[in-house]
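Structures are listed in the sections that come next.
What follows draws every value from the coordinates through simple rules; no lab data is involved. Nothing here was measured: the structure is a model prediction, and the numbers come from that model. Cβ atoms are built from the backbone, for glycine too; each structure is taken alone.
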Structure P
Amino acid sequence: MNDLAFSGASGIIIMLFYGFLMLLIGFITYWKNKGLHQSNKEFYLGGGNLSVFVLFFTFFATQYSGNTIVGYAPTAYRMGFFWMQSITFFILIVIGYLIFAPRLYVLSKRYQFITPSDYIQKRFQSKGVTLLASILMLYGLCNFMLEQIIAIGHGVSGLTGGTIPYQAAVLFFVSVMVIYGWLGGMRSVAYTDTMQGIALLVGVVILLIGSMVYFGGLPSAVEYTATVSPEKLGVPDSTGLVSWFSMLFLVMIGAAIYPHAIQRIFAAKSEKSLKKSLSWMAWMPFVTSGFVFIIGIIGIQAFPGLSEGESEQLVGMMANHIAMQNSFFYWAMVILFGGIVAAIISTADSVLLTLSSIISKDIYATHINKHANEQKQILVGKITGVVFVVILMLIAWYPPATLYRIFILKFELLIQIAPAFILGLYWKRLHRHAVFIGMLAGTIIASIMVFSGLQPLGVASGLWGLAVNFVLCIVLSYVMKDSKTEVEWLRKGIS
């Protein structure tokens, strides 16, 4: 792969350019806002004052990780049109937001929520429910962070043809992310997300154009696929359809209640800004995962016969081939290259910020040092966040198989907090003890089923746990004595 356009010095220069550009944004944000009081709201929510434009791009860059580009195109290459479900994934995630986000936003402004656990504690008045939910959120965040760290290394190494080693890419970009996140908190993260989101959008559009110009359009690729791999144009069987809809439902709920996504709801300047940014997000699946899907299908004709391992390099192969055609496409692919890496970082930085906030506010300030002021809470969050990142980097360096199995749970466990948000926001009778029992039972069932490889009827293990969770929440809430004082705040908050 020595003939790649981004191998050698050019790959290193591109990596350094994007890394230092992110650092520059972090330092500018720090100097611009250094006179502001460093409160939890300022550091973790950007003062709760993000505009429509910035809010949209921080939602976009967080939702569409670099894996959407690097990973989804190879999946389309291998699975064919079955992978059109990836477009539906992201449409349903926006629907998932709209189920609870506007209502939750109103409450967050009234009660000054900083973390998702703030809502849990205020709604249920139970340290047990809040602690269990916080642990599940931390687990999901660590899982997601580990994925992004590994993706950074593989993404940069693959796009540069191995010129930049996996470990060097991880060290450099994770260090950059930690520095600008430490300096500016949510403001730095949101502004870098804006830069990263724009680079990703521009790069994907031009990659699609270049693919159509140099490899042939979609009709040509479909014709070729019908000849050499007709099964990739077929529809799934009944088992495949059940699995498809199961995954769609799991992602719709699971991705919408990601803790770092919920914090962006709290950071919106107004309810109008939130709804407008989400309405813009509704169009993004077509110009991101939709375009990436087409690129993967075109790749079937462009690079036929790739093995599963080789197909993982598809985007890098196509981008480098296009980059070598002329200077315009070269610089366009530079933008894409940076956009992919930046998109991975934009997801990781959001995860790190939320992880730090939960540790500092929901664990440290609530259970360890109740008298800590906000500055001390933030410092503890920064330090423990760095410690978590170092531990996850060590795991990602040479991930043991046993630890990998532990971290394969993500949506399956995180989704167990959904009843607390969805039922809790709309059903005043939901009892705190019912929520705790349902959440715990759903977590245990999902964990056992995942590690046992059980997926009855092709339905995801996490959904079986969630079904039991919901049933217990509803049935036990009718059985247990309802506390009127427990929900009085909710009645006032949304009136």
Structure Q
Amino acid sequence: MATSHGFNLTEATTSVSAPVQVSSGLQVIVGTAPVNQLANPEAAVNTPLYLSTYKEAVAAVGWSDDFAKYTLCEAISANFQVMGTAPIVVINVLDPGKHTTPLDATTVQVNDGVAQINKTGLLLKKLVVKKDTTALTEGTDYIATFNDDGTVNIALLDGGRGKDATTLSVSGSILDPTKVTAADIVGGVSTTTGEETGLEVVRQVYPKFGKVPGILLAPRFSKDALVCAALQAKCRKINGVFNAVCYIDLDCGTSGAKKYTDVAGQKTKQTATSREAYALWLFCKVGDTVYSGSTMAAAATVYNDGQNNDCPNASPSNVTVPISAACLEDGTEMLLDQEQGTFLNDQGIATFIRSSSDFVVWGNETACYPKNTDPKDMFLCVRRFFNHAWTSFVLDNMGKLDKPMNPKRLQSIIDSENMKGSTYVSNGVCASYRMVADTEKNTEAELVAGHYHFWMYCTPFPPMKQVNNTMEYESSSLVTALNL
């Protein structure tokens, strides 16, 4: 028998679970992309695509700098090129089987064995190339490739039937993003096949990638009242459990608000009224390139989360965006100052203003303000933190569902959440964050049914949106200073 002398230690397994890392800024963006550039365009329609780099994004959905037509390219640029944020999930609704227009027979010049078709959106599978009346075959007589600008080169092959041709006749079908409607963005579920389209595809993100949507967008399309309403509705109970926010573009185009005093009416017209919506008025420019306000503000929000340990407790308001101007949709520059920006904020509308030498996002409030002044609803950062805390709680404890509801397991849930909360409080994220058993609701009937109730106190700090200072001329100090 060993001698027992001195100190002995036995370590018990910790009952507190390690928290799951949650990215509350995962953007899910529904829009249009030049998928005609892909080898299999149909495979990139109404399916969620998880993108971590610019190169990966271009390979997945194609590329065009015509952001008005291809809104997913705008989001790719804003995140990967301008703000340096990642990842994003994109859902393309531009369907080669539905949104096309014919390319009538056109004659193109052949120079040094190469002809260029100066059209974008061309579907190579439907391209018909002829030398006089002879139809040429891809891979045997010619090779068709895309240029960086989306146009197509036809290189005639030696020994092919197009050899020595000076002109070619081309016809076929062109992808037409102008045919995408609000109904395509909203989407639906087929009653016969169960196929999901548009915003309904958001449901697939968590089952497919194990990632929870944090911010929903439909850049430019969200200025349509139907899309705006659908985005707000889709934020609630994703997969039956998760909540998100959405960023909305308030129309500043031909039929929208072009003066800051008219924007509140536009907000009402678009039905942007919920606590889930962050409504942006104005687009912005980087050089001569125009980006929608929702795209740039969402990317700035994710960047700001990254500066705060991937935690959404800090408001995106007054966060610098590397833009050269705020503008209307047509690129007309708008010079808003703080007073005008604050006027919009008072209507639950965010915008872009110049602060010091930089442009910033300006606005803390969600679209439910000023009608709803509950801090958890009116402040975007508080709303996002509530979503974040709930998502984290669900993911942390998903594995405990359907296990025996015994005191040790229930206490471990409370202890784990309170340990997480103490970190939030010590780091200045929250004034309080703690969980207790809800003894009033944990009745005999509920416990017998396997139902257990917790109560969480969650108080993230609101943004410091106003600083007040009183200045006084202290004349008595003159006596002291001047009586030498």
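A few comments on the model shown:
- Taking FRET efficiency 1/(1 + (r/R0)^6) of positions 273 and 425 (r between Cβ atoms, R0 = 30 Å, to 0.05) as the measure, the highest value among P, Q is held by P.
- Label whose coordinates, when helix-only ellipticity at 222 nm (-39500 (n - 2.57) for each DSSP H run of 4 or more, over all residues; to 500) is calculated, return -7000 (choices P, Q): Q
- With FRET efficiency 1/(1 + (r/R0)^6) of positions 137 and 393 (r between Cβ atoms, R0 = 30 Å, to 0.05) derived as 0.90, matching label from P, Q: P
- Top of P, Q by relative contact order in percent (Cα under 8 Å, 6 or more apart), largest first: P
- Which of P, Q yields 25.4 [mean count of other Cβ atoms within 10 Å over residues 89-96, calculated]: Q
- A value of 23, 17, 10 for semi-axes √(5λ) of the Cα gyration tensor in Å, for residues 305-384 alone, calculated from one of P, Q, originates in structure Q.
- Source structure (of P, Q) for FRET efficiency 1/(1 + (r/R0)^6) of positions 185 and 201 (r between Cβ atoms, R0 = 30 Å, to 0.05), computed value 0.75: P
- Percent of Cα pairs over 34 Å apart - highest-scoring structure of P, Q: Q
- Distance in nm of label points 7 Å out along Cα→Cβ at positions 233 and 417 derived as 4.6 - corresponding label from P, Q: P
- Among P, Q, which structure scores highest (criterion: mean count of other Cβ atoms within 10 Å over residues 289-296): Q
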